[in-house]
Structures are given as structure tokens and as C-alpha cells.
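J.: Pasting the structures here.
None of the figures in this text is laboratory data; all of them are computed from the coordinates on show. Model, not experiment: these values are computed from the prediction. Cβ atoms are built from the backbone, for glycine too; each structure is taken alone.
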Structure 1
Amino acid sequence: MQKTIKMSLFTIGLICLLLMVTPATSIVHAAVNCSDPGVVCKSGAINSNETWTSDNIYVITADLTISSGVTVTINPGVIVKFNYYYTHNILVDGTLNVNGTSTNKVYFTSERDDTLGGDTNGNGATNSPAAGQWESIRFRSGSDGTWTHAELRYGGDKGGAIALSGSSPSFDNLTVKKSELAAITALPTDMPTITNFSAQDTPRGGLNFQGGTVTGNITWSQSDIVHIISSDVTVNDGATLTISPGVIVKFHYYYTHNLLVDGTLNVNGTASDKVYFTSERDDTLGGDTNGNGATNSPAAGQWESIRFRSGSDGT
């Protein structure tokens, strides 16, 4: 009996020792094999110029930074996938040029999107792509880029699939699909050039201003994309915001959103090309900007005001 007890205690002690010396296993979010032919995994910092080519699938496995002074060029037909983890970004401090064509787009999507480039994470149909499976391509202060014929899918976890912060790149034939929170977020002082833009199944499917101030002389001129005010925007004393003909400004559905004018607000609509201020639920102007079909209707009181405060001006 004593021998049996001693053996049991020895066995328990051995198990405890093994548990103490065995390292914990972290959760693996995906099964991308970075050594597979044709798969190039990217993370960290890019410190010299690069060109990405269509004979590879590029997988962003953690935040990737394009350093200041560095240019990354993405050729037609390239597919870029983001490892399924909500905070992954491409952070642009230098230049990111995307050279898609009408017949050979550049795609940015989730690694779970097997419709582009096949089953990159090697798990068959176990997982499906969905909005918010990666965060953003973030153009930071002083960065630049020229994009043509690009499509972004399943991003926008914490904001826009594209996020501008002190940068004004140009985009032509840009499509954003199934972004979780917004298509493009920007500061009200950012002045990107955007032509032939479309958004599908995306709330705030336009150029989304999440509050902030206008300083200096700024022009909102992009009539191919709806401008969305999702939190108060203020035109500072001494600053001028000019809104060009044909621009549509929508206010996010929340009762207290304003455009507050301490400086000058000039609105330059014409008889044939008005400037509109309306609710984001107004699908008759600029389409279904909030991405919910006919679920909601516009109504009086869905935004507050354009408020000219003491000393302000406008034409």
C-alpha cells in the first residue's frame, strides 16, 4: 500500500515538474507558411525602395512601415493579404504607389479571402472573410502616394480601410468593399485627390472626417466622393474652408453633429452644380453612404447645424 502511495506521489510530482518547464503555447491566428513558393511575408520596416510583383502573394503578418524617403511600388495584378488579426496596418511615412489597371487590379484583402490567390492560410473553408479582419493602410504626416485601379476588402477594423493623417495622396478608380467602420478617414485639412470612387457594404462609405479643426486655407473639391462629418468640425478663426461645386457633405446620424465656423466658410455651388448638406441616411444624394440599403430613412433633425459664431464670415 505504501509503495502504491509513493508511486502515485512520484507520478504527480513528475507531471507538475513537466508543466513547470514546458513553455506556454501562444494562439496561432493563421496557418500562412511564409516559406511556401510564391508567398512573401512582410512586417517591420522597409528602409529601401521595393517593387512588389504579381508572381508573389504578399502577406502582412504584423504592422509594416514604409520609412520616410522610401518608395514601395505595387505592380498590376498584385494581391496583398493581411494576417487575420485586427490591428495589422501598412503605415506609410514615405511613398506607396499602386499601379493597377482596368484589367489587372491591385487587391488588399484578408488572408481568409480564398477568392483571391487561393487558400493562402491553408485551412480550406474553415474560416470566412468578414469586415474588420485587418485595420488600415495609413498615410501619415508627410507621406504620399499615387493609386490607380485598387480594391480593398474586409478592412477598417478601427476606422477607415484607408486612413489619412496629414497626407494628401491621389486615388483613381478606388473601390472599398466590406470595410467595418469607414472607407476613408481623414483630417479636415487633408486634401486627397479622389476620382472614380465606389464603396460597397461599408458604413460611412466616403471621405470621413472624425472631427478636428480646419487651419489655413483648405478646399473640399472632390465631387466623386461624399464628405462625411462624423463628429464636430471647426473652421478656426483666421482659416478659410472653401467647398467646390457639386460637393456633397453628409452628417453622421447623431443629433449633435455640427460644422462650427469661427473663420470663413465659402460655399461655391452653381445653378447646375449645387453643394448639398444632408443626413448620411439620404441615399438620394451620393448613394447609400451608410451601406445599409433602405433600412433607415432620412428625417428632420438627424444632424444639428452649420453654426457661424461671433466674428465668422462666409459667402
Structure 2
Amino acid sequence: MVRRLMLDNNIWTFLVNADAVEALQLEAWSRRVEVVVPPAIVIEALQAHPQSEEGQEAKLRRIAAMTSAAWVRLMPEAYKEANEVRGEVERLRPEWINPRPRLASWNHHRKDWQSGWWDFVRKTPEEAARIHGELSDARVTRARADARQAREEARATGTTFERVSFAEAVMLVGEEPGWSSDPFDAWRGEAMNRWYAALKQSGPDHDWLAPWLNEQASDRGHWTRFWTREVDRDRVPLNWLRWAFGRVQSTLSTNDGTPVDNQIATYLPEADVFLTADKRFAACIRAVAPHSPVTLARVITVPANQPAVHETFAQLADLADA
């Protein structure tokens, strides 16, 4: 069985600084361990703004290292989460599926993310950084604002990291079509609103889901009932994970990386081990893992700089022997 290792952005930085990327490729190949790279980690590196020429050079080296064809390049999280939603629609509401979906753009996007995007970033990182900056600024700003708001709400309700509940029930305000007036799991409300917006508004979520669905899916009452009463959590684990990590992170002080951590969390089921030097993010993973509907990568926190490089190679060896 092939084992998989995922590295946080900070680990890539230490590997590049130690000039250890080529050695990592050889070691991973010889031990038959796959190093998986989520697009979110690459995009996080693209959006860094080093203040010195030396820092800019290090950024470009890090991007080149991450985008190597030696690694397993993962699909974006929105693609996988949308596929979960589509699967539940096919199972529970097949009449919402468009019998003749127009998939030219969908297929183009999928092919691009399988290879073209990675090659583009690798060959023209500065242009890729400019494009992703323009595309992501508004979304990142909103995500950071949402994270701050969630932190304020957690503080107002006295919710602490140690007391986070993953079985929190909520109710809608006022009368809503399709709602039975019964409480429902909080994650359902977040997913319901996110994907309903995706049917109406342009963006990655829309691109991956909307072409598959017909107008019946846009009925708010049916959509509300679908999410509050019908969807099986175990069939949409990535959507649950996005909510759960946001919930845990809301009890901690936010920083610029918080929304990106939320994205990276949805990739944890695709690895056996995840290495990071971020103790706060590691604590969030350990808090969520026992409650997750899907197995997450085992998180290992490593010290910075050269010790992180040694630990990366040690984990490669351990995975190969597992």
C-alpha cells in the first residue's frame, strides 16, 4: 500500500532553504512514498509578499519545488466538495440533475487543474501570482472578515477551544420554506447557504456544481429541506470538515493564514501524515480528528529550520516501513 505525506507551507520553506528538495524527491521515490501537494498550499505561497530581493528569490524557489511533477498534484478543494454535493443530489434528488449538462467549461477546468495550471504556475510564477492576487483578494478579504466575526461570536457565547461542540444545533430565524421548525446541525446551515449561493453567483463553487443541476435545485424550500433533513454527513465529509475547522479556529486568535488553514484541512483525508511547524493549526487538527466522519492524516508538529528537514526525512522512512 502506497503511503502519502503532505507538507505545510512552512515545511516547504525549510526544505528549500536547506537545498533539500532534490534529496526529498529521490528519497520519496526510493521508498515509494507519495508526497501530495494541495493547490491551496501553492496559492498561499503565490500570495506571499516578500519585502526583499532575497525573499522574492526564495519564494520563487519554493513555488518551483511545490509544483514539481515528482509529486502527486491534488485537485482543488472546491472541486471535491462540489462532487460530494452532486453525489447527494443524485442519491436523494435525482430530478434536480440536468439530463443534458453543458460541461465544456467544466471539463476544461478539470483538465487545467490536472496539469495545465501546475505547469503555468511553475513556468510563470510571477504572472500566476498576479492573476491569483486579482482573483482571490475579495474572497480572501471576506474569508478573513468571516473568521474575525466567528471569533467575536465565540467570545460572546463563551465558547473556548476546550469546550467546542461538534454537535451544535441551530435554528433558522423566522419562518423559512422547507424548514420543519426543528433544530438541525450547524454544519448543515453553513453548507446550505454556501452551495445555494454557488447556484446564483459566479466563482469556483459555481463552476464545479452549477452545470450539473437544473432549475429545480434553485427552489429555496426544497434546498432547505434537502440540507437540514436529508443530506448524510458521512457522504459529505469535506463539507463537514470545512465547518468543523472554522468552528475550532473561531476560538483562537485569527491571523492571515486562518482561511487558508481551513482550505488545507479539507485535504487531510488524502494523506497519511501531515507535517507542520504551526502548533496552532496542529492543535485544531487534533481537536477535530476524533469527531471527523473520515480519517484524517496524522499531524506531526516539527521545530523550525534544519530540524524540520531531518523530521521530514524521518517521516518518509517511517511511512515506508509502516
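J.: Please state which of the structures 1, 2 yields 1.6 when distance in nm of label points 7 Å out along Cα→Cβ at positions 41 and 249 is computed from it.
T.: Numbers: 1: 4.8; 2: 1.6.
Traced to structure 2.
J.: Can I ask one more? Upon calculation of Kirkwood radius over Cα pairs in Å from the atomic coordinates, which of the structures 1, 2 produces 21.0?
T.: Working: 1: 21.6; 2: 21.0.
Going through each structure in turn, the value belongs to 2.
J.: Computing Cα extents along the principal axes in Å, for residues 113-264 alone gives 58, 34, 27 for which of 1, 2?
T.: Working: 1: 58, 34, 27; 2: 53, 42, 26.
The value was obtained from structure 1.
J.: When mean count of other Cβ atoms within 10 Å over residues 49-56 is computed for each of 1, 2, which one produces 14.0?
T.: Working: 1: 14.0; 2: 9.9.
Computed on structure 1.
J.: Let me ask something else. Using FRET efficiency 1/(1 + (r/R0)^6) of positions 121 and 273 (r between Cβ atoms, R0 = 41 Å, to 0.05) for the comparison, can you identify which of 1, 2 gives the largest number?
T.: Looking at the calculated values, the largest one is 2.
J.: To continue, here is another question. Which of 1, 2 yields 28 for relative contact order in percent (Cα under 8 Å, 6 or more apart), as computed?
T.: Working: 1: 10; 2: 28.
Only one of 1, 2 returns 28 for relative contact order in percent (Cα under 8 Å, 6 or more apart), namely 2.
J.: Given 3.5 as the derived value for distance in nm of label points 7 Å out along Cα→Cβ at positions 89 and 289, which of the supplied structures 1, 2 does it correspond to?
T.: 2
J.: Supply the structure label, taken from 1, 2, corresponding to helix-only ellipticity at 222 nm (-39500 (n - 2.57) for each DSSP H run of 4 or more, over all residues; to 500) with the calculated value -17500. Could you put the intermediate results ahead of the total?
T.: Values: 1: -2000; 2: -17500.
Structure of origin is 2.
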